[in-house]
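Down below are the structures I want you to see.
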Structure I
Amino acid sequence: MLSLTVLSLLILVFMAVGLYSKSADILKENSVWTLLTSSAWSPFNGQFGFWSFIVSSIYVTLLSLIIALPISLLTALFLTEKAKPWIKKAVFPVLDILAGIPSVVYGLWGILIIVPWIANSLGPHFVDYTSGYTLLAGGIVLSVMIIPLLVSLFVEIFSTVPSEIKDASASLGATPWQTSRKVVVRKALPGIIASTVLAVSKAFGETLAVLMVCGNMVEIPRSLFDSAYPLPALIANNYGEMLSLPKYESALMFAALVMFVIILIFNTVARIVLHKVEEKFTL
């Protein structure tokens, strides 16, 4: 069991080493700082700047989280604290179905519904023209994809809060909303943070649905109605098609390495924050 545990941990190391070795060619000719901070992307001229892709990935992930987190949190509170049994029997199977739908279906739904809505109804109120294939479309589609995951995790977390604590809060005169907000959420805060970290990791690496609705233009999005080009979409769009170009495969492997490092740093920081929260807020 110890050997298998060590092996599972070494998989992370093997992935990092493999991605770095495949990125070695482009790193020999360009500094990491230049690759990360430049927005010039012209593979035919040997220019590989990843800043616009990194910014697009971060923006679309944060936007999806801003949309999904409050919806998921309030939905989970309702299901655990107020919903009647028949509502739970209807909602939980729907969440399971939503969680199992392939990402390409979400992408098609985004193309058929969200993109035209942004282009024809929402966008004209804010900008002169938008194609609908925007950062906002990617954020909406991605938020819908992670809502079932967040709701399921939050429901499990809230269900573990002891009823004695909630009864004690009610006996002191707290309203149901005060009990949910100041007792249930406070007690479950470490689990909420851990679930959010898992959702962010999933959202950051999502490829196909985001690729289909973001527009995939190499530019730094300045507004919600600009196109975006996240790192996963860059890899999925180009790997295997233009590898005859010098350094192109190495550049795409470096993009994968950047994603790997960003997720690793984010999870490490989140674990540190989670540890601090557990010390401060655990009742």
Structure II
Amino acid sequence: MARAASGQTQRRRAATHESFLRFGDFLFLKAALVLCTAVIVAYVLQDVRPRPNGGSPLGYFLGTLGLLIIVWLALLGVRKRAVTDGHYSLKAWVSAHVYLGLSLIVIATLHTGFQFGFNIHTLAYALMILVIVSGAVGVWAYITLPKALSDNRGETTRRQMLAEIASLDEQLHEAAQPLNREMAAIVRLSLEKTDIGGGFWKRLFADYRDCATTKAIAKLEAVRFVAKGPQAEALAQVDALLKRKAETLALARRQIHITALLEAWLFVHVPVTFALLAALIAHVASVFFYW
């Protein structure tokens, strides 16, 4: 019994380290390829005059199949709330989500019979392609960006980065005491206007050209080498602290930027998915209305 429990634990550990793309030795990739092959063969063998279209028996079948897959794929957000193991695990669900989603390119294209126009049907197809493309970007993001996050921070957590910035601000405040009013005002620029993250677009594009700390370093560089005595010593210490703060800010901002990239694709994928579902409802309704 202990041996069985040990074997189950080892299998669970192996499954934990298995990529969702490789789940079950590419189980859902194989299933998607079989499905695509079957519908291609059926499409080639059908006898429809004057040409294949969405209103043929196979066209209706492919349309129904594609609709069911799309609705099922849209339920992934609901599925994420539950935690299970085995073939019904979230990892298995995501793997199926990716490969069955890609199979829609074949299924939906054959459903159209390669007939497109300026109508709700082509709009639904275009939205589906956009959802698939944004989903592919999401797959890339979740495969590559978490490693970039880990490589960027090393052994330092975000909380530790923020604590270090706060500590450097305290040291800067003390080191700036001997400075005259003009130089102290430059240091205060960094202390009072530190922008670690900012708005979503700033985080997404890592646009920190207006960084107060960078400006403070540049302004102090202009006066540092003409200062003398205690002022020069204080400026040297302040300059070193500001540069350490700039390095820590760059690290924290890089962390925030990568996180923003992970979030950004959802701002396209999720709304377009809802737009696709609305277009599909209109597509199906119009088909039955004119049937």
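-26500 is what came out when helix-only ellipticity at 222 nm (-39500 (n - 2.57) for each DSSP H run of 4 or more, over all residues; to 500) was calculated for one structure; which of I, II is it? The value was obtained from structure II. In this comparison of I, II, the computed figure 0.00 for FRET efficiency 1/(1 + (r/R0)^6) of positions 29 and 237 (r between Cβ atoms, R0 = 25 Å, to 0.05) is attributed to II. If you rank structures I, II by FRET efficiency 1/(1 + (r/R0)^6) of positions 93 and 229 (r between Cβ atoms, R0 = 35 Å, to 0.05), which sits at the top with the largest value? When FRET efficiency 1/(1 + (r/R0)^6) of positions 93 and 229 (r between Cβ atoms, R0 = 35 Å, to 0.05) is computed for each of I, II, structure I gives the biggest number.
Identify the structure, out of I, II, from whose coordinates distance in nm of label points 7 Å out along Cα→Cβ at positions 141 and 165 was calculated to give 2.2.
Details: I: 3.9; II: 2.2.
Derived from II, not from the others.
With respect to relative contact order in percent (Cα under 8 Å, 6 or more apart), the largest value across structures I, II is given by I. Between structures I, II, the calculation of Kirkwood radius over Cα pairs in Å yields its largest number for II.
No lab work stands behind these numbers, since they all come straight from the coordinates. A quick note: this is a predicted structure, and the numbers were derived from the prediction, not measured. Cβ atoms are built from the backbone, for glycine too; each structure is taken alone.
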